[in-house]
1. Name the one structure among I, II, III that helix-only ellipticity at 222 nm (-39500 (n - 2.57) for each DSSP H run of 4 or more, over all residues; to 500) of -10500 was derived from.
2. Out of I, II, III, choose the structure whose coordinates give FRET efficiency 1/(1 + (r/R0)^6) of positions 25 and 81 (r between Cβ atoms, R0 = 30 Å, to 0.05) equal to 1.00 when calculated.
3. Looking at structures I, II, III, which one was mean count of other Cβ atoms within 10 Å over residues 17-24 calculated from, given that it came out as 9.6?
4. Going by mean projected area of the Cα convex hull in nm², for residues 33-72 alone, which of structures I, II, III comes out largest?
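Throughout, read-outs are computed from the coordinates displayed, never taken from laboratory work. Owing to the predicted nature of the structure, the values given are computational and were not obtained by experimental measurement. Cβ atoms are built from the backbone, for glycine too; each structure is taken alone.
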Structure I
Amino acid sequence: MNLTNQFLIATPDMQDARFHRAVILICEHNEHGALGININQPSDVQFDEILESLQIDEDSLFKPEQFVYEGGPVNTQCGFILHQSDKPAELEFESSIQVSETINLTTSKDIIRAIANNQFKQNWLMSLGCSTWDSGQLEQEVADHAWLIAASKDDLVFNHSNDRWDQALALIGIQAHQLSADIGHA
């Protein structure tokens, strides 16, 4: 099972309150484990605060209209930027991995500088922190009915709506009222 570029959608069986109604884009999944970014939990941090803390001056025309999200409970002091790209990750920014043909994940300051200086015009989403799983852990959580899986959609990653959980469920033909805490149990 390789869940790279798939959405994990928290079910009512999710025991960890940090992932209540979570929608996580899995950015990397291999025999060593998995890494994902929760795309639907805005944080209290503003993008201009990130720029200030990194001592990055912004272009006077720069108007950050996007939230900073809580990407997960791991490395919460680190910024992770999901962004659209038509280039392989290694050709665009430092410290990037390719999630799909159209999405990369970057953790270096060069993309933050490009955004602040209006040099990056693609869609992007910044999170503080990420979600990680050890080898076999994610597969067990899926088997335990903590997560539903859906193919990712770029527009859901970057649309910044308040109902991403409902929209992610709709990708697999489910409405929230159809779920119960007893999903998958006989």
Structure II
Amino acid sequence: MRKGGRVVVAGDGQVSLGQTVIKPNARKVRRIGAPGPDGTAGVIGGFAGSTADAFTLFERLEAKLERYPGQLTRAAVELAKDWRQDRYLRRLEAMMIVADRDVTLILTGTGDVLEPNDGIAAIGSGGNYALAAARALADSPHDAETIARRAMRIAADICVYTNDQLTGEVIG
């Protein structure tokens, strides 16, 4: 969620295996790479899908950001190319949302690097519910963090694969 010069990535804590909750308090959102010039996170990201696969992708993205510092879009495109072309990476089952001060991107294993046109993005089983809620709240007087948290709580109320154990990271 982008609003008022702030960027927020929020995530729930539920890790499911089929119909079983394996872990209710996973941390699916984290800071990536070196801090920005103001000391805050230079890039923040969240994932949906396989936890181990997502951590592999976070590590790969961090390496790309080291190679292309301050160029999130370039690093994401390079990761997406590797993800699509590398035989090992192609088997990874996860999606990511990554953001810096300037851009928010959704990364998928099919090679997509998508920038939402309204600054609102969501992934995962409860993603469409959270996306709809955030869009409905976007014009409200609430700040980006409040909107992101409320949208996630709405998704958790609807989707059985999403819970209300929220974590988040903020830039700005």
Structure III
Amino acid sequence: MKKILCFAGSNSSKSINNKLVSFAATQIVGQNVEVIKLTDYVLPLFSEDIEREKGYSVDLKILYNKIKEADALVISVNEHNRTVSAYFKNTIDWLSRLDRNFLEGKKLLVMSTSDGRLGAASALEYTKYVLPRFGATIVESFSFPSYSENFSEENQSISNEVLLLGFTDVIQNFVHQIQQ
């Protein structure tokens, strides 16, 4: 059984990416899955001055240790102006300053969603490009379009059958890849 850590790269209290990653966690069976909220780990806006004067916060070290203890990660990123949110970028900045290879040996499923028809695909592409720089291996990815039209909040499930089949396939492939 592998330990999988799941979170969204959003600081919104109503994050649809958090809802998507939480749903994904329920679809991963036979593994030790933990969903966290990055907002539980308070990180100031990255600054070399803060790093030099105050060092690394306890919250950063706790988050770093959670990532290090996991065998794999599921991350869903939101999109602001066709890239990842400043919030998620800030988290990556802090983690990479603590340890440049903070994702070394980690297999990742990266996802994105938005209410637009592209499903935050630009943020997803950025994430797929940048996270391997820190040691990650991206084994699966999924862009979920038009969240409000394709996800049933009432049933806590994907309502579009074609998207559900694709999503299920991605989850199954991810679990298979992390067991190798």
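1. The structure behind it is II.
2. I
3. Traced to structure II.
4. Structure I comes out on top.
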